[in-house]
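Next come the structures, one after another.
Bear in mind these aren't lab numbers, they're just calculated from the coordinates by the rules spelled out. Computed from a prediction, not measured in an experiment: that's the story for all the values here. Cβ atoms are built from the backbone, for glycine too; each structure is taken alone.
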Structure 1
Amino acid sequence: MKIKLITAAALVTASALAFAGCAANEGGAATKTLTGKGASSQKAAQEKWVAAFQTANSGVTVNYAPDGSGAGRSAFIAGAAAFAGSDRPLKDEEMGAGKFAGCTADSNALNLPVYVSPIAVIYKLDGVDSLSLDPATVAGIFTGKITKWNDPAIAKLNPKAKLPDLAITAVHRADDSGTTNNFTDTLNQLAPTVWDQPASDTWPAAFAGEAANGTSGVVGAVSGGTGTIGYADASAAKNVGIAELVVNGKAYKPEAAAAAAILDASKVIPGRAANDLAYKLDRTSEGVYPAVLVSYAIVCQTYKDSATASLVKSYVGYIASAEGQQAAATAAGSAPLSADLQAKVKAAVDSIK
């Protein structure tokens, strides 16, 4: 179901969105509605962005349906959404001119990072207010090799905790999810001997557990259960415990600064066009919180409809700007893009036709 995200929000300064208002009107009256669909991780940020953009652009409506990354990519490919929100970039085999119904026949897509956030390992365990887990232990839990909360591997990392002899219920996403892709990529990079599956948008059939739809579904299943554990965008981790991840002997909380550091340690995927900013995250780097999602706006390089192109340039340009990034940080606790990356995204947005 398409959800129209229009919420009350504090007015932003006129200067922050002045450029967006001008560009939004370049296409005339033909297109005044912009449709996006995708990552539920972006929900809180999109609510803030939509409210601010619509306040600054009278007569323009932005609809964003947080139905999941897979749904967003499918809608964009089919031309049912002008842009997709996705917690992973399009793969090489998904790219190519002529593959996107809303783009011109000679146009490829662009993957533009707009939202950076840690993925929290969340849990509900009565009497345990603090929990530390390393990647191998997390992998053991989600593969079903560790089944009790008082397992020696968990107890070793939490010597002061009163861990019960209670079964662990591991909750994963039921839908096609970029958060799942990033979470499984983290386990594969940091605990490959335990998690021997490649990164995947869908939960591996070999590993059981309880399935829930969307970020809110996972958080709800964990918070409403007993002895539960799951993973979700940190901005949505409400009424649950949040575990620290112990990497190379150091414990990291899912905080924005540690999440943002991963982009500085990572490189764009080679072989892409100059304005495509798809990253291959290096989660093994020192000093970073490894379970991070970089969520993208996937757009056309050239749109069939010029009015749609103008609205996309305005809206995506705003959300990737310093003002838009600060708005998301306030609303969702995300990590703002660095000034250097903001400049690269702006150049890419300016190239949209």
Structure 2
Amino acid sequence: MKKAFLFLIIAVTIISSGYKTKGLSASAAVAINGDNGEILYSHNSDIRLPMASTTKIMTALVLLENCEDLDAQFVTTKEMVTVEGSSMGLLEGDTVSYRALLYGMMLASGNDAANTAAIAIGGSIDGFVKMMNDKAARMGLENTHFVTPSGLDAEGHYTTAYELALIACEALKNPDFAEAAAAKSATLSFGNPPYSRSLINHNRLLKMYDDVVGVKTGFTKKSGRCLVSAAKRDGKFVIAVTLNDGDDWADHRLLLDTGLGAIEVYKYTPDLENISIPVVSGAFYSLDAKISEVRFSKTKGSAVTSVICAPKFLYAPVSSGDVIGNAYYYCFDRLVYKSNIISAGVERRKSSKFNLIFEYFKYMLSQN
């Protein structure tokens, strides 16, 4: 067998395909590949703007990450439900679950749901807002700052179209969030005593566009109409954001259409048949390895570079199927996918430790 390659770099270039849209009505807009964050379209996507109730995407995410039991119930207080604006219908003394609050935020855009979740999880509005900002900092968001969990206008409450898209991308990884964001309606039970009631999702795109899987609407006089949407089709995933957009339904259909059209599903497996890794004390002096299936979406026309990293040698025994390294795939210097390198396996050779080491180095010298 040939000597092991420790790093293999492969570049593949595909014929470029342009991405075009007509003029949008939004003050800021972005469309990204939801699988890897690649920007497909950008217009003022890094300027700080208010984002109204699309704030509740982060509120819901922080709720989900800090709630052990979504179906746990508690009784609301006056402080929790005393808030202006849109409401899911909560009153002081109602018994409600965290799951109902999630749906109340995502479907009815309930400010009462957001405030109730904030106080129940964070102990206070300020305590929960700190959790939201801490989450934003961990995500590396430098142009996002929260002051309210509901999205009501407040000095210093802002984000950018691009960073809001990244927040939505993170939130959609959570299956409970994704389920709520895609729900056209929901039947919830809450009240004093609890009783069933129905909520309709404010996101009209769920009925206007077949491939839409969410996400959230928003509006205040200061922010204008704000919208975050996401669509999946044939293995492709696009997230679109518009801030202060008077024609957001039409603009999002355009952004999602052209965004999905700008992505292709990439399949590639480097040929590793002649790649082997030396093995110390093995029944064989080397073993073969293979990369697990490589499949991800990418912008049409973008070059793919893969860096394959494997150890210099291994100690036997090595089990078949062990992960012994990784292959990293990049587009525009951004990591878009990681695949495992899988071992074929080798048993330990029965011999003295001295003989094993001697024979191994003898073998290595013969390869030079």
Original post:
Quick one: relative contact order in percent (Cα under 8 Å, 6 or more apart) came out at 25 when computed from one of 1, 2, so which one is it?
Top reply: 1
Original post:
Hey, distance in nm of label points 7 Å out along Cα→Cβ at positions 117 and 221 derived from one of 1, 2 reads 2.7; which structure?
Top reply: 2
Original post:
One of 1, 2 was used to compute Cα extents along the principal axes in Å, for residues 93-180 alone, and the answer was 39, 28, 20. Which one was it?
Top reply: 2
Subject >> Identity of the structure behind -8000 (criterion: helix-only ellipticity at 222 nm (-39500 (n - 2.57) for each DSSP H run of 4 or more, over all residues; to 500), calculated), options 1, 2 >> reply: 2
Original post:
Computing Rg/Rh (Cα atoms, Kirkwood Rh) gives 1.12 for which of 1, 2?
Top reply: 2
**OP:** Consider the structures 1, 2: one of them gives 1.00 for FRET efficiency 1/(1 + (r/R0)^6) of positions 85 and 125 (r between Cβ atoms, R0 = 35 Å, to 0.05) as calculated from the coordinates. Say which.
**Re:** 2
